[in-house]
Structure P
Amino acid sequence: MVAPLLALATLTSSPKVENYFPLTEGLTLTYENRVAKETWTSVDVVGAPVKVGERMATPIITRVSGREVDRAYFVIEDETVLLVAFSAERPLATPYPMLKVGSSRVNWDFAGNTVMQGEETEQMSKGWSRPSRPRTLDKKRFNTVEMSIEDVVGAASGVPVVTRYTGIYGEGIGLVEMTSVETIGRQRTERTRRLVSMRQAEKR
């Protein structure tokens, strides 16, 4: 009787968000990026945790042709991936929820500030995630969750920046693909990222 109960518990247990957004130092993810007809390759590397404000946070560093183009710091608290800073010396006043996961659809929202063009501005967002179909990378099959976020930034300053994100996160991998559509007035820009390879952190 014990074995069936254990099997049932495995099937019904909720997925863990840290499995879909691994912050393992050294994990390296290579993406193909596209905006209109332009394509390029970027590499995300998970760095070592550092002190950001009152908490330890893990950076993800993005490089293009070996040059750093982006750096963001994350923590996982209360089954939520939180973006806490773009600079270790300047934590966000309100951590931004990037991802939650569950055995069914999960919703979240946010009202606070973000950094745009080096300045803090107000931001509001609504997001959700839900389990999706399994995918395959390098002949390995993995579970996924689908997510969507709608961000509105700078509404009080006049013309808001509205960005809609839809993406897939893979268990044990992280971001698999993401499409973002940014709208500023009548201007619309679509960007895509697609995972092409992954290298696990080297065991020490």
Structure Q
Amino acid sequence: MVSFYFSLSVLLILFLVQIFKRDASFRASRFFFFFSIFFLLLLRIYLVFAQYKVWKTNPLTEKFLPPFNNWSYLIEFSLTRFFAPFFVSLVSSLLLVFLLKKINKKSQERLFYPEEPFLAGSSLLLSGYPGLIFFVIFLFFSQLFISIIFYLIFKLRLSSELKEPPRIPFLFLWVPSAFFVIIISNWLEGMEIWKLLQFTSFNF
């Protein structure tokens, strides 16, 4: 629940900065990207200790811990429940930032705005796993839908100012897409595909 509200808060701040303080958008997106990594990692470390404490104080679950059992069960549970999904979203977001920056550099910053790599990375990271898969799907469908609307406007000549079909950037779609996916995550968790994508166990 902490992760849920933290993610929504960060995304809301980033979107407000985009709208009202555009000149600070690059610094804000870069800061919150790395801050989110740090916070979410600390949160997972805390959750491991909290889980240990809960199990230790329960006569039934204390059997999962030493001296009744070795540490492997707690380690396996923690990796599966807390760290594996985080590492997937972390690696995915880092790769996305790197890829977008690389592409932008080669295109002389014609494809993406300077802040977009970190906005995209933050959105992917905060969507979590498997939420990031639904984030990507919703992002591209949103972009496609808006592009079709603008294309129809151009074809029907509803706007005399348009000389050619406009290219719709992702700039203002990264954050809202992630925000929407996180908002409906409780509903998505009930879907079979979500359950299939979740980590269930580790073998040592």
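Descriptive notes on the structure:
- If distance in nm of label points 7 Å out along Cα→Cβ at positions 77 and 173 is computed and equals 3.0, the structure in P, Q: P
- Among P, Q, structure where helix-only ellipticity at 222 nm (-39500 (n - 2.57) for each DSSP H run of 4 or more, over all residues; to 500) as derived comes to -22000: Q
- Structure responsible for 3.0, with distance in nm of label points 7 Å out along Cα→Cβ at positions 125 and 149 calculated and labels P, Q on offer: Q
- Among P, Q, structure where log10 I(q)/I(0) by the Debye sum over Cα atoms at q = 0.19, 0.22, 0.26, 0.32 Å⁻¹, for residues 69-108 alone as derived comes to -0.62, -0.70, -0.80, -0.93: Q
- Taking relative contact order in percent (Cα under 8 Å, 6 or more apart) as the criterion, the largest value within structures P, Q is that of Q.
- With respect to distance in nm of label points 7 Å out along Cα→Cβ at positions 37 and 133, the largest value across structures P, Q is given by P.
- If Rg and Dmax of the Cα atoms in Å is computed and equals 20.8, 77, the structure in P, Q: Q
Each value in this text was obtained by applying a stated rule to the coordinates, not by laboratory testing. None of these values were measured; they are calculated from a predicted model. Cβ atoms are built from the backbone, for glycine too; each structure is taken alone.
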